[in-house]
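Below: a set of structures, written as structure tokens.
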Structure P
Amino acid sequence: MVSALLVSLRPEQWTKNAFVFAALLFGQRLGDPHAVLLAAATFVVFCALSGAMYLVNDVADASSDRQHPLKRTRPVAAGTLSPAVALSAAATLGVTAGAGAFLIGTAVGVVALAYLALLALYSVALKHIVILDALAIAAGFVLRTAAGAAAIAVPMSHWLLICTTLLALFLALSKRRHELTLLAEGAVDHRRILQEYSPYLLDQMVAVVTASALVSYASYAASPDTAARLGTDRLPLTIPFVLYGIFRYLYLVHQKHRGGNPSTLFLSDRPLLVCVALWVASLVVLIYTPLGDAWPSS
């Protein structure tokens, strides 16, 4: 039962909660041990909150999950974890994580409650409304980022809000496309909202979001305000990593028929993992070391 419970918490999905560290990195607080500790505690809180909601969703979606070629192996759907145990664990995790969020800070607690409310509303209604289902998923990423900013008392910039929203929409729409093509005729039986989408429509949406995300990040990196705030005008040097990362993800979705689970895809694809690691490393070098001003500008 313990093993089944741990699997149901989906630790492989916890990489999504790394968005709480965005403000720590871009807010120039990476060298502050106290800020790092608060961000790490916020990460743990959101891992617990998301784990609790995964348990609730597994119970609510057990019948439809049994029709899915991959999700039917989930413990609740497979019958190796009882719904009662799953819901009890979810309640315990949710209360404990909520209390922990308020211990970190009142603002973090408020964001955590908003995150739980959003996930609950998504499970009950939003996941059945076309377009709003993807926007709700994106809002979850934005709230993670906002919680990370609140934990270390760093204002969340409009650039961070825009880039987070667009990247999250890119992942959400790519996941919808993967589900639609993977399940084919059985897609509607698993997720009713998929009848409102088509591969062509999703491709159009993904194209718009992809272009918007790239332009937004490039504008942020090249902005004089960004250079003044971060103390370096070399941030455009990181744009190639963002380009490759997004194009690599699109390649995996369209050519390798992957993308149903962004976290698993990120952890299992070495080129994508290396790209993200190099992007983060380049940001650290440019923002936090004198090397950022030592490289010649074009």
Structure Q
Amino acid sequence: MYKFIDLFCGIGGFRVALEKRKLECVFSSDIDAYAQEAYERNFGEKPIGDIMEIPEKKIPKHDILCAGFPCQSFSISGKRVGISDPRGRLFYEIQRIAGYHEPYILLLENVKNILTIDGGNVVKTIQTNLDKIGYNLYKHVLNASYFGIPQARERVYFVALRKDMKTKNKPALDYAPPKENNKKIFLADILEKEVDKKFFIHRKDIEITKKENEVENKLEPIRVGIVNKGGQGERIYSPKGHAITQSAYGGGVGARTGLYNTEQGIRRLTINECKKVMGFPVRHIVSGGMQGYQQLGNAVVPEMIGHVYDSVKEVL
């Protein structure tokens, strides 16, 4: 059985994916107290705190290092200052641990924008540093919409394979990313029928620009209206398409989830609906209130991690 560690674990998206594939988690870490509490309630184990204070010797041996390292400094809505930001520098903790333990595989996830920050120098630094400790790095931008998840969520998945790793079937250099399955699932398929009135909006400045009977199903968000001036969080989408990217922050009346023109009215998504568009089981526990939305917005999509791992497994 392969063993993995779960760094910057949040609410456990990597763990959901890999435990489903019978892998064993031997260590988890996150500095956020709310995430620690939610993770413990889901997995019966409280993540260790600040990874910067944990000696690599104290971390168990493992075959796979997983990390959705903090992306705020790389995101379009953030300052976009990259590795000079303290949160961006947490990549070096991954390098430190991988350099000591030499796991076969690193599975990392981040926002697409990391590829272009500082003219591409951030990702060049990541690639150079992993090369120095013996890894070949592969980078793939994948959109969850094309893998059976009803959310437009583009992320870059980094797969680092140890250079001396022996493989069964073919050279590790032949590693290729997972193939899109284009499963026909839409937001309407996961919406709840009975929703508390607090999720609905009733305003005079709502403008519907396209009726639902004029809309065809698409594996992408379909904009059908606006509120106010149509700024961030003020756009209305059809359930016949996909949810917009779920975010941890952001403003507007549809902050974090977006607004949708449902049969019952125009509304935000409930927390259970957000779990579904992130690919988490509804039973998965998150914190209450907006903290739960923030945790989901910061999470990795378990099903995407599963697809990436399955594609790596082909060369193991």
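Worth a mention:
- For -6500 (helix-only ellipticity at 222 nm (-39500 (n - 2.57) for each DSSP H run of 4 or more, over all residues; to 500), calculated) the corresponding structure among P, Q: Q
- Identity of the structure behind 60, 46, 31 (criterion: Cα extents along the principal axes in Å, calculated), options P, Q: P
- Among candidates P, Q, the computation of mean count of other Cβ atoms within 10 Å over residues 145-152 that gave 26.4 used structure P.
- When semi-axes √(5λ) of the Cα gyration tensor in Å, for residues 121-216 alone is computed across structures P, Q, the figure 44, 18, 12 traces back to Q.
- Origin of the derived value 12, 35, 36, 15, 2 (P(r) over Cα pairs in 10 Å bins from 0, in percent, for residues 49-176 alone; candidates P, Q): P
Coordinate-derived values only; no laboratory data. Since this is a predicted model, take the numbers as computed values, not measurements. Cβ atoms are built from the backbone, for glycine too; each structure is taken alone.
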